Structure 1
Amino acid sequence: MKINLKEDERIDDLQLNNLKIIQNKNGFCYGIDSVLLSDFAKEIRAGSTVLDLGTGTGILGILLCGKTRISKIYGVDIQKDVCDMASRSIRLNNLENRFQIINKNIKELNNIFKPNTFDAIVSNPPYKKDNSGIKNESQTKLISRHEITASLEDFISISASLLKNNCSLYMVHRPERLADLFYILRKYNLEPKKLRLIHSYRNSSPKLILVKATKNAKSFLTIENPLIIYHKDGSYTDEILKIYKREV
């Protein structure tokens with residue numbers, strides 16, 4: 001299929017089932033966090049209806065379409081330009097029947113979907129509070145990295161409203177926000193059930209966290225073995241190579 005590319009856009013091969021994604025070389029390109037979250041959430045049951053909050057260029061939804069047999073995923077993002085890019089990537093991959101983009105603020109979703117609609121929700125939200133960090137960035141990067149248009153509590157409260165009972169939210173975030181994350185999850189009856197810490201190197205501090213929280217579940221948290229990204233020489237570990245579907 002022929003897809004028109006805008007200036008500074010490129011098509012990247014995702015190395016998975018011939019899937020590809022359109023990205024802006026000067027915009028916010030996807031990182032390893034979305035790849036790791038898609039692998040963490042690949043347990044989502046076949047036939048599920050899924051919501052991706054803060055979908056950006058659609059990377060998470062595209063990867064989940066390749067890794068799972070979900071029936072439908074809706075990707076929501078407030079930025080019109082990245083939604084357009086995501087929609088073109090969906091057409092490029094012939095995923096129109098499985099993946100739909102909604103250009104809205106996530107805080108408006110209760111006006112679009114009924115409560116208890118989704119079998120699973122995934123999210124790679126902005127990591128930084130609105131009043132933290134240096135903000136000499138483009139508007140696209142600023143919105144992607146800082147809680148300007150929606151806070152962490154907004155992401156969690158809307159998830160609690162739209163998830164079916166005993167269904168789960170899968171989220172990637174930063175370890176320094178773990179206390180905030182668990183506090184807000186429990187405030188909205190989303191019980192943390194699984195936690196995995198992501199380390200760049202074996203002896204380094206964690207750089208990311210993967211969390212699964214289930215609506216109205218009983219309290220019991222499983223802490224999985226840490227995921228190490230790099231060997232000492234800077235090469236990927238075997239587990240990362242398997243996640244990327246490369247030879248080990």
Structure 2
Amino acid sequence: MSDWIILCDFDGTISVEDVTDSLLERHAHPEWTAIEQRWRAGAIGSRQCLREQIALVDADRGQLDALFASMRIDRAFPAFVEAAMAANIPVRIVSDGLDVAIESLLARHQLDYLPVAANHLRADGPRRWQLEFPWARADCAVSSGLCKCAQVALARQAKKKVLLIGDGTSDFCAAGAVDLVFAKHRLIEHCRARDLPYVPITGFADAIVLLPALLEGNLAPVAPAHAPTAHAKSHTHA
């Protein structure tokens with residue numbers, strides 16, 4: 001068994017589109033953008049932002065399923081999981097997004113055996129929805145729905161070195177608590193600015209190539225001047 005464990009973000013990392021954004025853009029009252037601005041300004045935490053936004057969604061389960069069916073994942077992610085499993089590296093998805101969406105996309109690619117920690121989307125009527133936060137922590141520094149730092153601590157209990165793969169705001173705190181980060185988009189800027197150990201990637205095709213060096217213990221964190229340009233997402237909770 002490898003001495004590594006992989007914690008992987010979902011929205012914008014595994015999924016091509018941000019699923020939460022897509023849901024809000026298509027099925028939520030426009031007021032969700034004002035809530036987003038309050039979160040961006042630091043007036044509310046991620047957990048409160050998501051709770052209030054999801055309460056504005058007006059869609060039945062069929063519409064949600066149709067939306068999730070239209071979402072895509074990184075084409076190399078299944079091969080990456082296969083390579084990690086072959087190397088006896090556990091892969092766990094940790095997301096401040098929606099469990100129903102994640103499970104739907106994983107099932108479509110026969111990856112629903114992967115453990116998932118995410119916020120729980122629960123029906124509150126035929127067209128209304130609420131979020132529950134089974135992985136929240138009252139002492140979470142950023143008030144996330146899912147505390148990724150707590151997920152890192154859980155992995156540490158198994159005496160594992162932790163590789164975080166992520167792309168945005170919800171990964172910032174955990175990036176400082178792991179052994180190495182494979183970083184995309186805004187997470188590259190964050191790691192570079194704070195001198196955190198990271199390797200920039202554009203997707204899971206890059207991550208597959210890096211796995212052998214990780215296992216051999218000779219993968220040095222790098223921050224090349226030509227690292228991929230960061231692209232901001234409109235909704236970077238997950």
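Nothing in this text is a laboratory measurement; each read-out follows from the coordinates by a stated rule. This one's a predicted model, so the numbers in the text were calculated from it and none came from an experiment. Cβ atoms are built from the backbone, for glycine too; each structure is taken alone.
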Quiz item: When you work out distance in nm of label points 7 Å out along Cα→Cβ at positions 98 and 178 for each of the structures 1, 2, which one comes out largest?
Solution: 1
Practice problem: Match the computed value 0.15 of FRET efficiency 1/(1 + (r/R0)^6) of positions 26 and 186 (r between Cβ atoms, R0 = 30 Å, to 0.05) to one of the structures 1, 2, and report its label. | Solution: 1
Practice problem: Identify the structure, out of 1, 2, from whose coordinates helix-only ellipticity at 222 nm (-39500 (n - 2.57) for each DSSP H run of 4 or more, over all residues; to 500) was calculated to give -11000. | Solution: 2
Quiz item: Here relative contact order in percent (Cα under 8 Å, 6 or more apart) was calculated and came to 24; which of the structures 1, 2 was it taken from?
Solution: 2
Quiz item: For which of 1, 2 does FRET efficiency 1/(1 + (r/R0)^6) of positions 114 and 210 (r between Cβ atoms, R0 = 30 Å, to 0.05), calculated from the coordinates, equal 0.95?
Solution: 2
Quiz item: Given structures 1, 2, which gives the highest value for volume of the Cα convex hull per residue in Å³, for residues 50-161 alone?
Solution: 2
